[in-house]
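S.K.: Have a look at these structures, which come just after this line.
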Structure P
Amino acid sequence: MPHAPRSPRLEFRDLDDVAEALRREGGRFSASRRLVLETLFAAEGPISAERIAAESGGALDASSVYRALERLEELGAVRHLHVAHGPGLYALIVAGEREYLACERCDRVTAVDAARLDPVRRRILADFGYEARFSHFPIVGLCEDCRRLEESASG
């Protein structure tokens with residue numbers, strides 16, 4: 001099973017804060033890292049490395065994107081998750097740690113404040129002894145819209 005890095009979350013507000021953190025740790029704020037971050041800041045939710053490369057207009061190849069994402073994840077600015085059999089998705093953690101819900105019908109991925117899933121986590125711990133996290137692999141089911149469609153189709 002893939003291992004999700006758990007580096008401490010970097011406190012940042014914007015691209016300049018991440019650039020400063022990279023420099024503080026002896027890293028470079030390269031053009032590829034800038035483009036990756038700009039794309040992540042503009043994204044409405046988690047996105048794939050392939051989409052980041054595509055949105056760069058040919059300025060970035062997939063390997064450059066993956067290297068930048070790996071470094072940004074080590075820094076604590078980015079987390080990745082896996083939904084079903086699709087590619088890994090990446091998101092900034094500027095608003096705090098997030099966990100995810102994924103719709104198996106429409107593929108919508110919804111970020112949720114991790115604390116909102118604490119009751120679920122407590123129940124899993126009490127019933128099964130597992131300390132659950134839904135950041136690397138989301139909770140999968142039907143979103144509200146798809147659930148309504150399914151209910152109306154079944155009459």
Structure Q
Amino acid sequence: MMGVAGAGKTLIGARFADALGIAFADGDAFHSPASVAKMAAGVPLTDADRAGWLAALAGRLAEARRHGEGLVLACSALRRAYRDVLRGGDPGLQLVFLAGPEALIARRLAARTGHYMPASLLASQLATLEPPSPDESPWTVDSSESPEAIVVRLVARARAA
């Protein structure tokens with residue numbers, strides 16, 4: 001489950017995993033305390049900041065693959081290079097790209113409470129975002145639809161795959 005902050009990765013990812021009866025992992029839980037503090041201060045992460053985080057996420061994907069377990073992972077995966085690191089953990093990784101209008105995502109972030117990621121970082125995330133290319137075979141979803149409708153569509157697609 002990939003996309004900018006506020007796209008719905010955690011909400012939709014957790015519901016999708018539950019509907020499939022598989023594990024869910026939130027990439028936010030894998031950030032170092034230093035990265036969380038940096039983002040909370042409104043400072044965008046650099047590629048160097050993300051390196052250890054992406055390696056840990058790739059490791060979690062590899063672990064699920066080794067054990068033959070399904071896993072839905074919520075991770076911004078904003079750049080192709082980041083997604084390539086994740087594919088190192090599971091070459092069969094299926095991307096679900098949650099794309100939505102900037103104004104909607106900004107409203108969601110402004111209304112969100114109890115999360116370290118401030119709405120002010122949305123612009124940097126959008127500037128960093130490299131939408132997945134066709135050769136990555138993403139499932140692109142309009143995140144402005146209801147979470148329920150999105151999950152129903154994703155479950156049908158996963159079962160048909």
Structure R
Amino acid sequence: MDFRPDTTTLVVHFAATTAAAIITAAGWAHLLALPNKIDMSRDDYLVAQQIYRGWALLGLVEFAALALSIYLSWLYRGSGAPFVLAIIAVASIALGLVNFFGFTYPANRATHEWTMLPDNWQVLRTQWEYSHAAGAILNVIALGSLVLAALLARTAR
């Protein structure tokens with residue numbers, strides 16, 4: 001028996017993939033900036049960090065990507081590979097959030113959202129930059145899983 005996604009599944013899949021693409025783009029912006037920022041002076045780094053004001057709103061998109069991927073997993077139950085790929089997306093996004101709240105957010109709090117730099121600012125910078133790099137990789141895994149699930153969904157058994 002072939003699995004054929006219905007309209008609801010297709011809409012949810014599209015929304016989940018779009019949300020994952022948005023968070024992936026943001027993550028890759030951080031990752032690509034890392035080599036240019038990791039050795040900046042104290043003053044230059046503090047100025048550079050101001051470009052991220054307002055990016056906290058991406059958290060809403062990240063939670064939406066997680067919720068949509070969970071729903072998509074439920075919709076794909078019994079479909080084989082699309083289900084497994086949707087679960088991989090859920091796990092990747094969830095791990096990205098664990099990473100954020102375990103490493104990135106504490107650095108944001110310690111620096112008052114990068115408006116001041118404490119004495120250990122270089123340790124916090126390293127923690128912040130590399131936690132974003134890890135998040136970028138997890139987001140790519142989620143996005144890739146959702147795209148592959150879409151490609152396989154029409155022929156899943």
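No lab work stands behind these numbers, since they all come straight from the coordinates. All figures in this text were calculated on a predicted structure; none of them were measured in a lab.
S.K.: Suppose you compute Rg and Dmax of the Cα atoms in Å, for residues 36-107 alone for every structure in P, Q, R: which one lands on 12.0, 34?
M.R.: P
S.K.: Something else about it: If relative contact order in percent (Cα under 8 Å, 6 or more apart) is calculated from each of P, Q, R, which structure is the one that comes out at 36? Walk me through the numbers on the way to the answer.
M.R.: Numbers: P: 21; Q: 36; R: 42.
Comparing all candidates, it corresponds to Q.
S.K.: In addition: As an exercise: helix-only ellipticity at 222 nm (-39500 (n - 2.57) for each DSSP H run of 4 or more, over all residues; to 500), calculated from one structure in P, Q, R, equals -25000. Which structure is it?
M.R.: Structure of origin is R.
S.K.: On to the next question. When Rg/Rh (Cα atoms, Kirkwood Rh) is calculated, the result is 0.93; to which of the structures P, Q, R does this value belong?
M.R.: Only structure Q yields this read-out.
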